[in-house]
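What follows is a set of structures to go through.
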Structure I
Amino acid sequence: MSTPTTASLSNAGNIRLSWWNRLAYGCGDTACNIVCGMINALLTLFYTDYVGIPIATVGLVMLLSRVFDGTSDVIMGIIVNKTKSKWGKSRPWLLWMAIPYVLCAIAMFTVPQTSATLQFWYIFVTYNLCTTVCYTAINVPYGTLSTMMTRSSHERDMLSIVRMAMAPVGRLIAVTFTMPVVKLFGDTQSAWVKAMMMWCVIAFIMLIICFINCKERVQIVAEEHKEKVPFGKAIKALLSNQYFWATLILWAITCIHQTLIGTVTPYYCKYIFGNDEWMYSVLYMSETITLIVGALICPMLLKRFGKRDLCLAGCVLAVISQAAFLLNPNSFVWMLVITIIRALGMAPITSVLFGMMGDVVEYGQWKTHIRQESLVFAGGSLGFKLGVGLTSAIISALLSVSGYISSATGGAVQPETAKTMIMHIYEYGTLLIWVIAVIVLVLYKLDKIYPKIMQELGERESRGEM
C-alpha cells in the first residue's frame, strides 16, 4: 500500500526521466545561450567598434529597455499559466517562438548606416524585440517546463545540471568562435551578420529538439479543482516567499557575471593586453569548458554535500580566486589561471540553481497553498534580465565617463583613464557580486526543511487540498 505522500504527489512525482529527456531539455538552454551569449558578451563591442555607435547611446538603450523588461516576464508568467494546448502550458511556446526569436537576433546586427537618431531607434526596437519579447516568451516557459516534467527534486536537479552543462556550449559556439569567424569573413559589420545567421540556424534546430522530446507530465488534481487565485493575491504570495528572493538574486548574480566578464574581457584583451585576435577566445573557452566539467562532477558531489553547502563552498572559492587576481592584473597567464579556478567555484551554483527554483515552487505551495511555477520562473527571468541590462548600462556609463572612444573601424587609441576603468570593472565588479552570493547562501536554509515540506504536501494533496 502506498504512503499518503507517494500516492498523493502528482502522477509524475516519482517518474525517472531518461538521459535523452535530460539532454533534449538541455538543448533548449544551449539554443538560448547561442543567442544570449552574443548579446551579453559581444553586442556592445559590435555596436561601438564595428558600427561606431557612441558608448553612451548603447548604455541608454540598455537602461531604457529595463523598463519594458520589468513587466514582460510577469506578463509572460501569467500567459503561460493560462495557456491551454494539446502540448500543455509551457512546451508549445518553444515551437511558437523559435522562428521569431532567431529572426530578431539577426536583425540586431543589421544596423543601418544612417543618422544617429535612426540608429538609436533601430537598436532600441530590435534589442527589445529579441530580449524583452521573444526571449521572454521562450525562457519563462522553458524554465517552467522542468517543474511540469517531474516533481522529483532529484530529477529537477539532474535537469538543472544537464541544462547548465549544455548552456555554456551555446556560449562556446557563439562567443568563442565569433571573432575568428568575423575575421575570416572580412572583419566588417556584414561578417557579424553572417556569423549570427550561422549560430541562429543551430539555435533553431535545438529549440525544436527540446520541444519534441520534453513532455509535460505533472498534473495536480487538487489544483485543477481549486478556485482561481486573484492576481494580487498571487503576487503577494510570491513576494512573501523569501527563497524566491534568494534564488532570484543568485540567478541575477550568475547572469551579471556572464555579462560583466563577457562585455569587459574583449576590451581588456584588446586595450590592456593589446590582442583582439585570440586571447579573449582562449579565456572564454577555458571558462566555458571548466563550467561544463564542473557541472558534470556536481551529481557526485550533491550526494555528499547537498545543494546549498556545495554552492556556498563554490562561491567562496570564486571570491578567493578573484581576490587573488588583484595580485597581478597585467598578466594574461595569471588571468587564465584565475579564470579556470573561478569557474570551478561557479560551477555548482550555475548547475543546480534551477533545481533550487523547483524547490522554491514546492516551498511556496507549502507556505501559501498557492502553486506558482510560471510566476517563480518569470520572476527569476526578470532578475536575470534586470541584472544583464543594468550591468550593460552601468558598464557603458562607466566607460563613457572614463573617456572611452567609439570607432566604426575599431582602431581608436584609448586614453589611460578608459584603460584604468576597464581594469577596475573587471577586478572589483566581479569580486563584489560573488561576495553577495556568499552572503545569500549563508542565509539559505531551505534544504534543511525540504523533506518535511514534501511530506506535508503529500498529506494535504491526499485530502484534495493544496
Structure II
Amino acid sequence: MNPIPLIESLERMADPLADDAVAAFMATHDPLDTTGLTLATRLMASWTTNGALSGWQPEGAATDPHTVKALQDYLAEGAVLPEWADPAKVARAEKLFMDHGPLSCTLLFCTSLPECYVLPDLAEVLHIAGQLEAHTEHRIRQTAAMVFPVMMRGGLLSPEGSGVAQVLKVRLIHATIRHLILRGHPGSVIGAMPPVNTHTPQPNLYAALMSHGWNTDTQGLPCNQVELAYTLLTFSYSFLQGMRRLGLPLSPQDEEAYLHTWNVMGHVLGIRRELMVHTVAEAQALFERIRQHAQAREQRVAPDPRPALGQALMQTMADAIKLPVIRHIPVPLTQWLIGMKTAKSVGINQQVPWFTWVVFLLGLGLTRAIDTVVRWVSPRFSLSRLLTRIIGYHLLTRFLLDQTRPLRLPIHVINAMQDTVSQWSDDPHALPWLNRLEDRFTTAGPWRNT
C-alpha cells in the first residue's frame, strides 16, 4: 500500500505547468485585465480531439504570438500521457462505463458531486466561481462535459478521442481560478490576500474571484494538489463504493482498472503521482485522511458555503425527475450512499414527503432481500440496478440530452455522447422482462431527449 502523503505540504502545491501558462497569458496585460485569458479561451476552442493537440497551430494569423507560444508549450508537456498508462486497463474501464452508464450517472449526482462539497475551502471556491448554488445545472453539465469524453471508448488513448483535450482545458480553468483569486502567480503569493469591495456586487466571474480574498497560510492554495486528488477520488473511489453499497460490487480487477484510468486522467489534470491510488484500500485510506484533515477547518470558514450547494443540488435533481413517486428520492439515496453525517455537513438534510421515505426504506429493504434471494437462481437479476437506472435516465435526459441547451463540447463529441446514451436503453445485464418494466418508467426504444 502506498504511504499516505503529508497533506499539509501538498496543500501549498498547485500546478506549475498550468500556472505558468496562465501567467504568460496575463504577462502582456494589466494584472486585472483578463484580455489574455479571453483570447486563450477562444484559441482553445480548436482543441477538439486528442490528435489536434499534436503540433497545434491557431487558425488564422490575427492573434497574439505570446499567448500562442504559451499554449503550445503547455500542450507539448501536458498532452503527453504517462508511460505507465496501461491500454488494457483503460479499455476495461471504458467497457465498465458503457455497461453501467445510467447507474454511473446516478452515482455521479448522488455521491461524487455532494462529496465534492465536503472540503470547506474547495466548496468556497465552487461558491465564488459563479455563485454555484444559483447555477447547479451548469456545474452538473460541465462535469459531464469532462466525464463523458474521458470515459467513452478511446477517450484518453485514441487520437480521435477528446478526453485529453477536455481535461487540459479544465486544468487551465483551475489555474485561472488560482491566478484570479490570488491576483497573481501562486508561486509568488504568500499570506493573506484581503477581500476587495466586499459590499459591492461584482459584475462577472473574474471580478468575483479577484475581489474575494484568500489566506494561503490557513487555506493553502486554491485548487491545490490535495483538493484535486480528493476530487479525483470522488469520481473513482466514490463510484466503486457506491456500487458496493448498492450490492453490485465489481471484481478487484475491474476496480483496479477503473482507478487506473482515472489516474491517467489525473496525470493529464496535473495531479502528482504520490496522490494517486491503485487499490480500493489505498483509495479509502487517502479519502478518509483528506476528509479528517478538512474537519479541522470546518469552523474556520464562515459563513459555511456547503449547505447551500448541497441543497441546490438536491432541488435541481428534484426538478429534473418528473415522476412523483421518485422525485425526491435523491435526498434519502444520497444520505444512504455518503452517510448521514457527511450529508448533513453539506446541507442534504432537508425535509422530503413522508411517502418518499416510506418508498425509499421499503424499496431499499425489499430490493436487497429480493436481489439476494433471486440471484441464487438468476445471477443477472437486480432490482437495485433497475431503480438506479430509472433515476439515471431522468437525470440524463434533463441535463445532457436537452437539444435546446447543448453542452459546450465539439459537435462530434456531443454526437458520440448521444449515441452512447441511446445504447443504454436496454440493460445488457438484465432479464428481458426487467427491461420491459424499465421502459414503463423511462421510454421505449433508444434513450434520446423528447
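Please treat every number below as a calculation from the coordinates, not as lab data. All values derive from a computational prediction rather than experimental measurement. Cβ atoms are built from the backbone, for glycine too; each structure is taken alone.
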Computing helix-only ellipticity at 222 nm (-39500 (n - 2.57) for each DSSP H run of 4 or more, over all residues; to 500) for each of I, II, the value -24000 comes from structure I
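When relative contact order in percent (Cα under 8 Å, 6 or more apart) is calculated, the result is 22; to which of the structures I, II does this value belong?
Values: I: 30; II: 22.
This value belongs to structure II.
Given a computed value of 25, 18, 10 for semi-axes √(5λ) of the Cα gyration tensor in Å, for residues 93-180 alone, which structure among I, II does it belong to? Spell out each step's value before the answer.
Numbers: I: 32, 17, 9; II: 25, 18, 10.
For semi-axes √(5λ) of the Cα gyration tensor in Å, for residues 93-180 alone, the value 25, 18, 10 is produced by structure II.
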Computing distance in nm of label points 7 Å out along Cα→Cβ at positions 117 and 357 gives 4.0 for which of I, II?
-> I
